[in-house]
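S.K.: Next come the structures, one after another.
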Structure 1
Amino acid sequence: MPTATSSPLGVHALVWVGDTAPDSVRTAVEKTAKAGFDLLELSLHDLDNLDVPGTRALLEQHGIQVACSRGLAFDADVSSEDLEVVARGEKLLHESLEVVTGLGGTHLTGALYSALGKYGAPLSDAGRANVVRVLQDLAKEAAARGVTLGLEVCNRYETNVVNTARDALRLADDIGADNVVVHLDTYHMNIEEDDLVRPVLEVGDRLGYVHIGENHRGYLGSGHLDLTGFFHALADIDFTGPITFESFSSAVVHRTLSNDLAVWRNLWDDGEDLATHAASYMRNGLAAAARRS
């Protein structure tokens, strides 16, 4: 079903399934299409189970675009000062990039710059230098493959590298590649930013990917976020990149990612109802903002 916005509307696969085994991917793709989304976001924390050619065929069969996201682990952290740890993270990032290409995707995004988890100290200068070096090399390969890299702005309890839009802009400046963009997420912005509007306007045309999620990661509109203001800010900058709904509940569990994201409680039981509601909420909110822009 086509959307009423120029941006492709997406949904995170963890709304549907907890892994990327073939049967799970089929379920996710079919339900994504049925709910009226244009795009499915796959987390690459489960690479060993992912059938890349089979998944690409399913996506093409159902007319669904794909984006991929990931963070790293503490034993494969490119922001570490330990060069062996950095090398493991760099290897994972390049493997992930190869998967994105194999799936026919054009976006690899997330916490590409660090482990996903709470750090015990601030980022060191040496660690940041490692991030910049690794992502400069990754960006070169990504450009050759026609892939855009997104720096997702995550909250202080999930990284010590990029917590605000300004942090992401500074890191993108240091990487210095045109195919490296900022990825804003309303859930994280609620924790770290003063509001949901000014960061969008500040990032402007360097915004390349968006996550829509409530403050508690449940049904859109059931929390306290100013999503209307956020939609208007996107309209003000003429944003046309992917806008993906992200929600997590203990009803669907990924063996590592759910723990990394502290998904301890059951915010919903019915992923289909949740996603159908989200698709309508996003489409209506974006269309209303566009009419007033």
Structure 2
Amino acid sequence: MADFTLHDLQCFDAVVHAGGFQAAAATLHRSHPAVFSAVARLERQLGLTLLDRAGYRVRLTEAGASFHRRSQALLRELDDLHEHATHLANGEESELHVVIGDVCPRAPLLGLLSRLFAGCPGTRLHLHFEAVTGPIERLLDGDADLILHRVDKEDARIEWIDLCKVQFVPVIAPALLPDPTARAPQPKQLRAFTQCIIRDTARHSPARDFFVLDGAQQCTVPDQTMKKEVILQGLAWGHLPRFLIEAELDDGSLRSIVSRALPGRREEVVAARRRDRPHGPVANRLWDAIGAQASALRDELEGTRRGRR
């Protein structure tokens, strides 16, 4: 068996993913005969028939399917190597994309980014604000270098640095309640009111619900600030991060409706990036700096909350 080339392997992979030689040729910006010849050469070198060409669309043979599965690790390594070489050739990255999620205390984290990027004048910071599952989708799609949000810590593709914990509290404007002095309303009573929820900015990920009460009428808003205003005006009730409503809870303009049925929830905010992708020098400096300052940031956030109580 002769050695095969990476070019021939890439052509074979493109045919499998595109579903045919013509589509693969368009994807690779090569001619149809060139791609056809590359796959045929790969089959000769391996001594295997990888594709069944008898039907309208080419299909993998049993041997082809097995070979294609094993080839994916090599192709991913090749992509990573190309990306790493590009970073090395270019030196510092020209731009980085950072996504801040809706659960984050924005002011301290924006201050952290401002301080860090002041020392990287050659790298442009692109800031994006996403909600619910939007941040993690951007990260996994390769559209973000770093996110500041909650993540699934069991996902092996992701590494993270713990930043802080944010308590979400169900609240309502007292004026919305028939009897503001009564005990916290139960879910059955709250279904008579509108619940305000954050609109998920994910483009294709399966929808996920956070704090949604089944059967309640809903209104959606783009961020926590708008949500707070809607609830303050007595148009709806909903869950809000405690750091955003400490003053309103103190002066009574918002009332906590925490109960056994509506206990609220604590969310862990982290800095997260892909573990399975290479990172350039500026991205690594950013990561190391966040790690070094994570404890101080956590103390700042907790100190701010204590000071308001």
Structure 3
Amino acid sequence: MLKKGILISAIFLGSFMANAQRVGSSPEYIKALTPEWKGERFPDGRPKVPDAILERLKNISIEEAWGVLRNKGFQNQFEGDWTIIHPEEAMTGRVVTAQYMPLRPDLEKQVKEQGKIENRAQKGGTNSWPIDALTTGDVYVADSYGKIADGTLIGDNLGNSIYAKSQRGVIFYGSVRDQEGLEEIKGFNGWIKGSDPSYIMQMMLTSINAPIRVGRATVLPGDVVLAKKFGVIFIPAYLVEDLVLTSEVTALRDEFGHLRLREKKYLAGEIDSEWSEEIKKDFLNWLNNYPGKLPMSKEELDKYLKERNY
């Protein structure tokens, strides 16, 4: 009878732990959050936006990207007012999210127990767990609720680990420690809300790769981030390629328009409104003789112009 009771208890406990809230979102959950993405995915379920698109995205302005997203109904994807480790360097990448909260001992205990089940590192703090999830091209994005003193998610040791794994950096709605040391990591960059010499205290990790809030923005795992000195934009993965191409064409239109205005060929009102057939023809001729390398392939450009009324 005793053995039977122990067996029932073990089954009950195993069932409870199997159904406990995960720290890291399951691939199935991430796929459910990002159903519009039809391309390749990472084993954790996040969309695998091609590296070539991430590289082209670096040349897109915040204003251009924001305009495309707003036209598609995404009004809450921008956050500004950052302290930037290397403000002249743009950063793009695929988002890994992490959520932090003020410490609550009973919840922290549950998180650590669940971490054991998920085979997460048991030495060091839980703030190392999101770093272990990174791969090349990822950006570690965390909501640490703006905590500065005693809210430092990383110092230069973890910063080196982040760069080694991702070749990127971080975006923290919170703080870091040893900003001077982080500045010395070649290639690493960070958008943060502040820095402080204190260690992390009285806060805890609650989730990895779940939806988070970063200031004004709602961020999903697998989003693509465009981070520049003028702010940060989080882009749904399935919109990135179209956003890049649309923004590139907009930049070409602006370049052409500015050139013709300086030449006094057209009036400002003609360039700043719907173009006449004459201007459209002039623009296409200018594109065919573009004095440099186009940011997109000729096939991409021809298809875009054919499908849109510019």
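S.K.: log10 I(q)/I(0) by the Debye sum over Cα atoms at q = 0.08, 0.14, 0.15 Å⁻¹ computed as -0.54, -1.05, -1.13: which structure among 1, 2, 3?
M.R.: Only structure 2 yields this read-out.
S.K.: Here mean count of other Cβ atoms within 10 Å over residues 140-147 has been calculated and equals 18.8, so which of 1, 2, 3 was it run on?
M.R.: The value was obtained from structure 2.
Throughout, read-outs are computed from the coordinates displayed, never taken from laboratory work. Small disclaimer: the values here were computed from a predicted structure and weren't measured. Cβ atoms are built from the backbone, for glycine too; each structure is taken alone.
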